[in-house]
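Take a look at these structures.
Here, each number is a calculation from the coordinates, and none is a lab measurement. Note that the structure is a prediction, hence the values are computed from the model and not measured.
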Structure P
Amino acid sequence: MKANEIIGVRLPVQFAFHSSLIDPIALEYTAFLKPRTLQSPKINMVSSLYGGKAVSLDYRYLWDVVRRRK
């Protein structure tokens, strides 16, 4: 990835994010994010959820990415 100038960060997590085990925190997670204003990406960002360029981000998008649902 570095050779292609792709930025990535390994997250120090203790369990799988894309698992139904995190569903119980959905309301708390989205309630925390909902009042925040997220800026549109300043550099091109490819969304693994949409399979293309991410244009805008919001709390629903961030939860859907965590759970890998469209």
Structure Q
Amino acid sequence: MGIAILALGLVLIVEGLVYALAPSLVEDLLAALRDLPLETRRMVGLAALAVGMLLVWVAANLGVLG
């Protein structure tokens, strides 16, 4: 449970930094995403999911997760 809270905290830190430091960039990125076809957005999401899972797997195998 502690790792999940840590992960959520890290996500919120990164999200907060992006919105605090470059809010107009976020709006531009969202507009660009809105213009992408649905299938492309789905593939980007799946790629992000795969990279995230890979990073968690690497961290677990390095012993970072306990």
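One of P, Q was used to calculate helix-only ellipticity at 222 nm (-39500 (n - 2.57) for each DSSP H run of 4 or more, over all residues; to 500), giving -29500; which? Mind dumping the intermediate values first?
Details: P: -6500; Q: -29500.
It traces back to Q.
Assign the value -0.69, -0.86, -1.33, calculated as log10 I(q)/I(0) by the Debye sum over Cα atoms at q = 0.16, 0.18, 0.26 Å⁻¹, to the correct structure from P, Q.
Checking each candidate, the match is P.
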